[in-house]
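Structures are listed in the sections that come next.
A short reminder: the numbers here are calculations on the coordinates, not readings from a lab. Bear in mind that the values here come from a model prediction, so they are computed numbers and not experimental data. Cβ atoms are built from the backbone, for glycine too; each structure is taken alone.
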Structure 1
Amino acid sequence: MKTLLLLLLTITTYSQEVILSAGSDEYSIGQIFYISPEGIQQITIKPTVWVTSWSEGVPDYSLDAIIDGNYSTSVNGTIIANSLTVNYDKSLIINSGTNVTIQNEVINNGTLIVENNANLIQVNDVLNTGEITVNRNSNELKRLDYTAWSSPVSGPQTLVNFSPLTSLNRFYEFNTTAGTNGLYQAIIPSTQNFIIGKGYLIRMPNALPLIGYNDGLTTMTYNGIFNGIPNNGDIQVTLFSNGGQNSYNLVGNPYPSVINVQDFLSVNRGLIGGTLYFWRKVNAAGGTAYATRTNLGGTATPSSETPNEFIQIGQGFIVQSLNTGTTVIPNFFTNLMRVPNPNSTQFFKTKQVTQKDRIWLNLTSKTGVFSQTLIGYISDATLGVDSYDGKYINDNPIALTSSINNEEYIIQGRPSFDATDVVPLNFKTDIAGEYTITIDHSDGVFASGHDVYLVDSKTGIETNLTIENYNFIADVGVDNTRFLLKYQKTLKVNKPEFNKNTISVYIKNGNLYVNSTEIYINNIQVYDIKGRLIVERKNVKSNKTILYNLKTMYQVLLVKISGVNNEELTKKIYINSL
């Protein structure tokens, strides 16, 4: 039967497109066309069958691939085809590191397995038939650690069926409207199936016969197994928001293939913020639980790598809704986001066409604190909020960030690099003590050796971070004026002083008070007039301290004070009464 068709054709052979208009010409259903130098050419779709070899040659978009034997992509080669059918009692194994790309539907009547770090990619929005198996491994985790999962298939697979050895009260969904930043709330895993495009936080198995695992000493990879019909085409997602901080939603990659971060953010521009948050926190680790990613780059956590330009199969992640109330987005995920030839196996690359000059800074402490922030320069970034900026999710009271519109950002994109630029940094902590700021890694002009200076306005110290790390003492609190990042050495720095004008010493109610307005105090020694040591306080590491219940019969005391800059000062105190 012949039919008049209006066809929009993607021309793969010559990377062109053509519209064939209905008119006097007649075209048969089941034919496709492409432009060649000789004009419009017709291709009739026909099958090529694999038993031990292809009956009509290696498939491409002009052939339907039919598996009527046992096929392994690592042995027999990857597959590109118009459609894919696996016959009854036959098998197709898509091995790790390989891809199968199908223009239209996938029909599985036998066994189809997508191994860890493999990809089943589809181009058109069509329905699939038959259940497949998708294997996805977690990171190395300990017993009480979690992973945010999302299913790449549809079907009656419950959460407990996916992770049967996880404690039943350790399966969570994210309640956007609970608390300042939302809240993970336990759900009943035995009745909850995976919802397409939604993420779930699931703890590791509660007990395993692995030496050290039950004690929390040994890590292991959880081998997640998804069974169902492969998801394909436009995926609808519903986002919730009460406005402001109550707008975070846990979603997830719905496909048995990786998706591209930049494409995902582009499709959803104006609907979600430009930051993706990936849960990756080893239990009780210091610092934020979320690795972040924007179009500029990513930042790591104490327990993760830096997220790259792909969202892996099975990966759940958090986005921020920009609308208030309930928003249904019919094409939140689309096949256009699926990557035909990913070169990454990371569980969390878009082609770089623009120069990026980026520097990653780490804040650490001896107690295990870790916070990473990214400052980057790219031509179309602005000093305001744009797709390159990543807001700090503010789930931890210790952080090194930068500021845009008086809000904390873990990633900041700025216009093309200018060596005269100065970037104020934010610092906050709820634990007083010693901290270190270092360069984790860099690229662009910074990888070529350009100097990066950190200025501490509290101590007056200017440190070239490309040469050495910077160690400092901090009190509990928020300090958004202490640190500056710059790229040219200051010609003259007003160095804080440690002298009689900046140090005060006095006694009140039998207690000795010592205050320093500029330099932190390190040690204090109190002597009598004959030079005998009465009391000593070491490692003060603060700009003020009190020596309580000072008992002495002498009327004159000598107080020797040393600062963290190794300068010393001695003050004489006259005591009229104790």
Structure 2
Amino acid sequence: MARVLLATLNAKYVHSSLALRYLRSAVEDIHEVIMLEFTIHDPVEHILSSLFEAAPDVIGLSCYIWNIEETGRLLSSLKKILPHAVILLGGPEVSYDCAHFLQRFPAVDVIVVGEGEETLRELLHQYERGDRTFSAVRGLYVRDGAGRIHSTGTRAKVDLEQLPTPYPDERMAELRDRIVYFEVSRGCPFSCQFCLSSIASGVRYFPLERVKMDLTRLIDAGVRQIKFVDRTFNLRRDYAMEIFRLLIASPGHTTFHFEITGDILKPDIVQWLCDNVPAKLFRFEIGVQSTNDITNTIVKRRQDFSRLSHTVRMIAESGNIVQHLDLIAGLPEEDYASFRKTFNDVFALRPHELQLGFLKLLRGTGLRAAADQYGYVFMDSAPYETLYNDILPFRDVLRLKRLEDILEKYYNSGRFPHVLHYVTGSLFDSPFDFFQNFGSYWHDQGWSRIGHQPLDLIDRLVQFLKQEGKFDDVVGALLRADYLLREKVRPRRLWWTSQHSDGDRQQLFNELLRHRNLWNMLLTEQEIHRTDVAKRVIIDEVPVMAHRALFPELQVRAAGMVRLLYVFPVEVGNPLLFSSAQFTGASVGN
């Protein structure tokens, strides 16, 4: 019986490998299988030691753009310490240019092309029969005794009904504290030329009852998050709805991430989701990539942006589902000015996160084959990211990289929701201009070369806005709100200078506590005694415009300043924010 070692290098420890679990389930009934997961940050010596101690006959390594370089650094040493082991590579990174990788990595004996469950099972059968040529196994690229490289032919697609589950009961413990990846289908109905999913035509589904059983098993085991890897989860309405209903009805604290195609999600389904999904249970990732019609035509991407926008806005109004939208900079015929429009179009939807990625010319994709047509120059090694093309020079790519850095630090971090909404909507020509100008300023100050703490982010934003002549009392008030609303306990010291003396503050406390509604709320809901109010409450005075941003439902008639109360619970937790207008009817309109 062959001793098989399956391994990969995940991007982070919290990730888990779906591919390895499928492969293990496909062969462990007749072979001894050891599965090891590492990260790309683990020392090479540690990984080699673990692989050596497993004493395998056959080693299978799963390869992706995020780990191929680190995997490559292992291979020559791996062959030296385990010279008799057969080394296999598989995964999307090596499946589309197999000869190249066999030439690049002389230590590798075989590359498994595409789906590997049945291929691995047959390969191991041949190995046990003593056949190291594997010539009878379709779906391989192999190196023969003379060092020549050849293909064993194309393998038919796997029958998904015949695959054993990658998540049996006895394997639940290894998934604790991990993100679990899950698929209900394989394939993609679209032909986007920058994506590997466009290469294989057609979509195949796993049996629905099997999917529901596997999901129930994972939820009952208490996994923290399940990420569905299906490229278009909502392609089949009936199938998707069955799974949505199951997940909504399931107990526990597991959250669920889906890749959704926004313009084919019907309004009645959107409304049903808005009405029935508990807050933060679902997270939708929606790929927009570009709003340039010429660009989308070139890359064969069908998209109705107006319908997509309607879907995103409907979901946003419910406030229940987290939305993550994707953009790609560097697509054909999308120059700097065009991408500025794309960015502003999508930012106007105000998703919870807006990810800006840069085009990667992946091996096997149509866009890589047509790279010369658009003047693409890109990195030779993974992730094959675009350096420039015929209408987007490297200088503009660098500018967009700086924008991306600010987008991640300030918008996607979720630290500054109120102040960014005001700044991007009122103080700059467009959101793009704010992020771009701040990114350039950040670079010029040399801040990209040093670390930063949360308070540093506030200081640097204030410095930038003052330099631009755009820092005002509203910005200051919203910055204070964003800072305090993230704190778990009342800060002992504040980063701003209070406009009130100790005596003034005590007078404000006494004045506010004369309002019976407020006092009852503090005493009964927050269990705060009168003598502890100063320890649990921060009073701020803000301009009416800042108050409107924080309390859009309250129509304040009074001009000038409005008082806010940040009430920190007795137990550790984020504060509650109240407006004096909620307790003093004279200052509130109809």
Structure responsible for 2.5, with distance in nm of label points 7 Å out along Cα→Cβ at positions 176 and 256 calculated and labels 1, 2 on offer: 2
If semi-axes √(5λ) of the Cα gyration tensor in Å is computed and equals 51, 28, 24, the structure in 1, 2: 2
Assign the value 20.0, calculated as mean count of other Cβ atoms within 10 Å over residues 320-327, to the correct structure from 1, 2. 2
For -10500 (helix-only ellipticity at 222 nm (-39500 (n - 2.57) for each DSSP H run of 4 or more, over all residues; to 500), calculated) the corresponding structure among 1, 2: 2
Name the one structure among 1, 2 that semi-axes √(5λ) of the Cα gyration tensor in Å, for residues 88-311 alone of 27, 23, 17 was derived from. 1
